[in-house]
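Following this line, the structures themselves.
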Structure 1
Amino acid sequence: MNAISAIQFYVDKMLKETQGMKVLLLDNETCYLVDRIENSSRDKMRHLKCVCFLRPTAESMEKLIKELRDPCYGDYYLYFSNRLKKTAIEQLAEMDEHEVVREVQEFFADYYAINPECFSMNLDPESTSIYGDTWSTWNTESFNRTVDGLVGVLLSLKKKPLIRYQKMSAMAKRLASELQYQISQEGQLFDFRKTDTPPILLILDRKNDPVTPLLSQWTYQAMVHELIGIRNGRVDLSSVPGIKPELKEVVLSSDQDPFFQRNMFLNFGDLGANIKGYVDEYQSKTKSNMNIESIADMKRFVEEYPEFRKLSGNVSKHVTLVGELSRIIDQSNLLEVSELEQSFACSDSHNNDLK
């Protein structure tokens, strides 16, 4: 199971299947750095093909229909990040008056891959609560998004699981029931090769263990997420005192950053020793590159320069992150706070804690 590889497979297939020069058109769910479908100021370039990767929401479908009525590009290859309703397919066919749509496919990448073993629906609790009228009911929008995302995860990983949930949780029961219904309705999509031991989808209610998420985190990735914030793999460091312009926003990716991949789950103490070793490695390579005395040395330096620059930027990034974490720990007295948290979580007697 690798959530990142599953998403990469869909993106690679999407772009490689469309030959020639192309434009990539996304929506607010699938776009980070590429143009979005709601941008009405795009130039008409009928000589280009357009690859659209959209989440099949009502808003995105409305924008796509508007695009097809007055197309900017010669051919359109439509890819959706989840299942497309039959009515939506019929509507697209009806609105394709210029006959520019060449392909329509479902690619089940309707979730955000954080690590190979971790994914998220990217629900923002500040704008959309997961709870409805009570703490034991779902908000309809969050529920539908969670169901769609989990179905997408199962289809992209090619898993038809046994579903287990906490009996005492009404929210877990409703989610499990809906997922089981969706799997039964999409029998053809879930017709995967059976394994001797079927995978298990375990649905737990966070409310049954309220203490654990309240404890301070002491592993690298979790600390950055909790104390600074990670959004779509990016960390905003613009408020850090004395920050360099090139470090105001950095990317943390276990897929592209070997140091982060090796250290993301290590505790803060081990991380400090490893970051020192990383700096020492960089300093050693710096001294080696300064010792250029022959044509062979120059050739070696030119060949290694891109990797050297990458190492330099990566060292600066992680030194800055660890330094900022240390500053926040000292400023907020987190060592003392964490000691108290652990005592409350693990001890039955709190007399000494309350003095």
Structure 2
Amino acid sequence: MSTATTTAQQQQYEHLQRLKRMEENTSLYKTILKFVCGGVSAGFVSGLMNSPDHVKTRMQLTHQSSNSGNAVNMSFSRAYYNLYKTEGLGVLLGRGLFAAVVREQFYSSVRMGLYDPLKFILSQVLLESKNNTTDVGLTIKILSGAISGSIGSIVSNGCDLVKIRQQSVMDGSKAPYWFHIVKKIIKEENGVMGLFRGGTPNVLRASILTATQLSTYDHTKHLLLKTPYFSDNVYTHVTASLVAGLLSTLTTNPSDVIKTKLMASKKKNHITGAAVSGMDSSYSGLIDCAVKTYQKHGLRAFMSGFVPNYIRIGTHCLLTLPLYEELRKLMGLSSV
């Protein structure tokens, strides 16, 4: 089969997929299916990747509890081994696991489920042709990811807060159960609104992450499909996922550091269980946290935990996005 024939067939396939997406985006039932696919794929992978996420949180909080700069230079492997040696395999793998999985059911179901409908809506509003079936372009993909990620982070902030509170107990004490943390937060930290502590950097991080991750994956995949060397299969999905994982980690690590510090910082003794020794009492907000982190540790602090973060986000992308594609196919939906 000639290259020209293969390219023509691929273009026809892409055209049919776009028409199918347009039909799906006007169907509430099929949009709900996308929510389900996103939540299931991300929740499963999040459970597998809880230990590097736990280590990442510890590395980011070490800046807060250390007056020296030594902790900044601790490698991921050293931090991983230290956590295993001092607190055991159960703590390393399991602390914050339930909250992490539940978080993804809210967070990723929303951000991944809304991505396609938002692309469709924005293309109808911003593009001149209302019946446009060509690629909507990178700008609309980035906007769609930013909006869907922001909404997902808002509805899942409480779960994220609980997870970080559990993982921030560092002195070998048993971390409190999630419902005890929720009860204590509501009682001592401004009621239900306390569950939204750290919400601003969390929304910022989620909007950057989803805007980078989904738009990069989407755009890279369709660039590959325009060549005669790739077709819409798992190999293409994995290749696009590798690119998305690296860029997502680079763009989100600074906001992730700030989010972790804000959510773990003490205010009226709100860290349940044992607190982190020497941790700053509180930050007044995102800017205050960023300034104090820079003044105390410099720019390098904003990339602390990068290796475990990349192991988590990179692997998360590598597993979640191809799995998401397969679940969509299983449900009779179009590819991303």
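Taken together, the values in this text are just the output of simple stated rules run on the coordinates, not laboratory data. All of these numbers come straight from a predicted model, not from anything done at the bench. Cβ atoms are built from the backbone, for glycine too; each structure is taken alone.
Given a value of -25500 for helix-only ellipticity at 222 nm (-39500 (n - 2.57) for each DSSP H run of 4 or more, over all residues; to 500), calculated from one of 1, 2, which structure does it belong to? Numbers along the way, then the final one.
Values: 1: -14000; 2: -25500.
Label of the originating structure: 2.
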- line: Highest-scoring structure on Cα Rg over 2.2 N^0.38 Å (candidates 1, 2) is 1
For FRET efficiency 1/(1 + (r/R0)^6) of positions 182 and 230 (r between Cβ atoms, R0 = 30 Å, to 0.05) computed as 0.50, the structure of 1, 2 it came from: 1
task: Assign the value 25, calculated as relative contact order in percent (Cα under 8 Å, 6 or more apart), to the correct structure from 1, 2.
output: 2
statement: Highest-scoring structure on FRET efficiency 1/(1 + (r/R0)^6) of positions 78 and 166 (r between Cβ atoms, R0 = 41 Å, to 0.05) (candidates 1, 2) is 2
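Have a look at 1, 2 and say which one yields 13.4 for mean count of other Cβ atoms within 10 Å over residues 118-125, as calculated.
Details: 1: 13.4; 2: 17.9.
Label of the originating structure: 1.
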